[in-house]
Every structure is written in C-alpha cells, then in structure tokens.
Structure 1
Amino acid sequence: MGLSDPGTAGFWDSIYDDGTPPWDQDQAAPPLVRGVDALTVPAGARVFVPGCGLGHEALFLAAQGYAVTAVDFAAKAVAGLRLRAAKAGLCLDVVQADLFELPTVMDDSFDLLVEHTCFCAIPLDRRADYVQVAARVLRPGASLLGLFFEVDGAPEEGPPFPTTRADVVHYFEPVFHIQNLEQPPDSFSGRRGREWLGHMLRR
C-alpha cells in the first residue's frame, strides 16, 4: 500500500530510489526567487518550506540569511538536502515529517512560507487540511508565497493532482488574504502558462 499511496513516505521514497525526480530542475524556481526578493521580509526571519524535496528553494533562502526550516516526507529527499546544505556551508533545519503531524512547537512560528508545487501533490480530500497547516505554522499577517502547478486530469491520476487557479482561490481564500495570483513570465521552460505565482497573507 505504501508504494502506491502518496499519503505515505514510502511512496515518495520510491520515486527518489529511481534517481532525481522528474520535477526537479536543479535550481530554485525563478518566479519564487523574484517573489522573495520583492517581499519586505527582514533578514533573519523564520521561513518554512513544506514538501521541500531536494531543497533548492530552501538553500536559496538560507543563502539570503533567513532562518529556514524545510520539511519533507521522504527520507532520501531530507538526506539529499542535508548533504547539499553541508557542501554549500549553509545552516538550515531539515526535518523529515508528515506535514499533517507537525509538532505544536511550530505553531505561529514563521514569518514566511514558501511552497513550490506542494499543493498539487496533496490529495484532494486533504487539501483543506494542508491549508490549515500552512496557516497554523505562520504568525498572523505573515506571508505565503506559492508557485502552484496547473494540472488537468482525473483525481485518481495524481500526483500531481488536478489543480487550477480556481482551486487555489477556493482553498486558500477562506484562511488567507490573497494579494496576487498570476501566471509568471519567468517559469522554467515547459511550465510557462501552467503555473500560478501567489502571494497571500495569513488572516
């Protein structure tokens, strides 16, 4: 069951067992780099990166002087990020955990959450829960910067699971003030026109 259920760590570990995951671009996503640069988040602020994978955004954020906590379900992703951070001489907290079982010590702890296609990897019946987790770890008024991948198809075909701009608004708007949600011009090749860059504030 674990190797076929995206709600288990075994599913994601099996993907990393096959080598570099197909979604990995070996660098931080340009829209997120630009988006972080445009925010007025002070150096040293605490930043949370859910579903960090091999951690390109987490490493970028740590290099900018932020106090980064990066979380992933897959042990191999966590190990890979820790190795990359050590090689780069960067300090960040890398945690292997289920996002839906985060310790309460993380509540109201972060000034910014940066998510890169984590939402589209969440099964539809847990998306509202994921948004609540995002709100739970952020301080009131804190920012969420997300790059959401647009996906067509039936729910059983994921991950990635079906995702549209309307889905992002539907799930996040009750909990976040959506400041901006637009298709970025600087997505990776092959993703242009299929991503939404959103900036939101926790209510």
Structure 2
Amino acid sequence: MRAGATADVLITASNGTMDDAEAFELVDTDTREDMFINDLVIVRAEGSDTKVEAIADVANLDGKIAIGDAKTVPAGKYANQALASVGLYTGAEGDDGEYAPEIADKVALADKVGTAAAYVSTGDCVAGFVYSSDIYRYDGIEEAFVCPEDSHKPIVYPGAVAESSEHADEAKAFIDFCLTNKKAQKIWAKYGFELSE
C-alpha cells in the first residue's frame, strides 16, 4: 500500500503492522477493529517422525529450523518470543535479541511465513514456526506442537478500511460481515482463525 497498491480493507497479522499502517495514514483509524486471533505452531513435514513436545525441543532437533525474519515477518517475532520464553532467544520483544548458541546455527530465516512453510515441506528444515492457519494454506506441513499462549504476545489480526478506498462503506460492511455473519465465521474458523473477543 505504501508503494501505491490499491485496497479497500487491510487485515494484518499483528497490531504493530497495523500501527505502521496508521502512522503512514494508509487506513481510517476510526474503522480499526481486532478481528481474529491465531495460534503459533511448530510444524514438521507431512508424515515426518520429527517429535516436538515443548518449545525447547527444537534445540535437540537434527536439522534446520525455519523462522520468519522478525524484522519483516510478524510470525518470526512471535516465534522469537516463544523461544525467549524457554531461554533460546535473548530479547523478550522478539526482534531485539539473538538466538542462543544451541540453535544459532540451526535457524533458517525466511522472508515470509510461506517461505518458512516451504522450507519445512521440502525437507530443507526439519521444523518451523508458523500460524495454525498456515497449515491450511500450505501443502506438505502438519502440526507438531502448539506453542502455549503465554509463551508469546497474543496473535491478533486487526482490520481497517483503507484510507484510499473508493468503496469505504462497503469495505466497513465487509469487516462487519466477517465479524457477525455465522457462515462467514465458519469459513474463517475452517482455516484456523478464531474471532477476537
């Protein structure tokens, strides 16, 4: 959007990303609503015998771990927060520290969450951190472990009408539809998203 792409609605995978959109006046701040929440999961290749029963188990895996680059990928920030909760990352915010020596040489940084999923599905990495919804979006991966909610900040997806929208009323109606229509909620839930309380 900053480069000029047109949109009517923006839904982001973190409050920080939406805060940036507000700072650049890309969205109508009066229409911002927390829409959905998601889980952070550690995935393995479909059919793999890789076992993960706790976040700390990634330090013992024989192979690389796919993590989104926290500078640009919200999922990477959440992953680093989860790793920090077990002493495998030094910064509590998720983009302000370093990986512990046990995993530093195992981390394969990904430019987006889809790349992290691809690293795992192709076998380039034995495990990776993605959202639960990504299991439905990308082929060849399956859930190995759901990170506890208290291991990272809440994964909230805020939505807002784009400031440049030529259909602002319809865009706001779409956000409301997603949050109130039972059929719409079932579709979101089918792909791993829960309504934000």
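Just so it is clear, none of the values below were taken in a lab; they were calculated from the coordinates. These figures come from a predicted structure and were not determined experimentally. Cβ atoms are built from the backbone, for glycine too; each structure is taken alone.
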* Comparing structures 1, 2 by relative contact order in percent (Cα under 8 Å, 6 or more apart), which one has the largest value? -> 2
* Asked: Which one of 1, 2 has mean count of other Cβ atoms within 10 Å over residues 12-19, as calculated from the coordinates, equal to 18.1?
  -> 2
* To do: Identify the structure, out of 1, 2, from whose coordinates mean count of other Cβ atoms within 10 Å over residues 108-115 was calculated to give 17.9.
  => 2
* If mean count of other Cβ atoms within 10 Å over residues 100-107 comes out at 14.4 when worked out from the coordinates, which of 1, 2 was used? -> 2
* Of the structures labelled 1, 2, which one yields 9, 38, 41, 12, 0 when P(r) over Cα pairs in 10 Å bins from 0, in percent is computed from its coordinates? -> 1
* Taking Rg/Rh (Cα atoms, Kirkwood Rh), for residues 68-115 alone for each of 1, 2, which is largest? -> 1
* To do: Identify the structure, out of 1, 2, from whose coordinates distance in nm of label points 7 Å out along Cα→Cβ at positions 132 and 172 was calculated to give 3.2.
  => 2
* For distance in nm of label points 7 Å out along Cα→Cβ at positions 76 and 164, which of the structures 1, 2 scores highest? -> 1
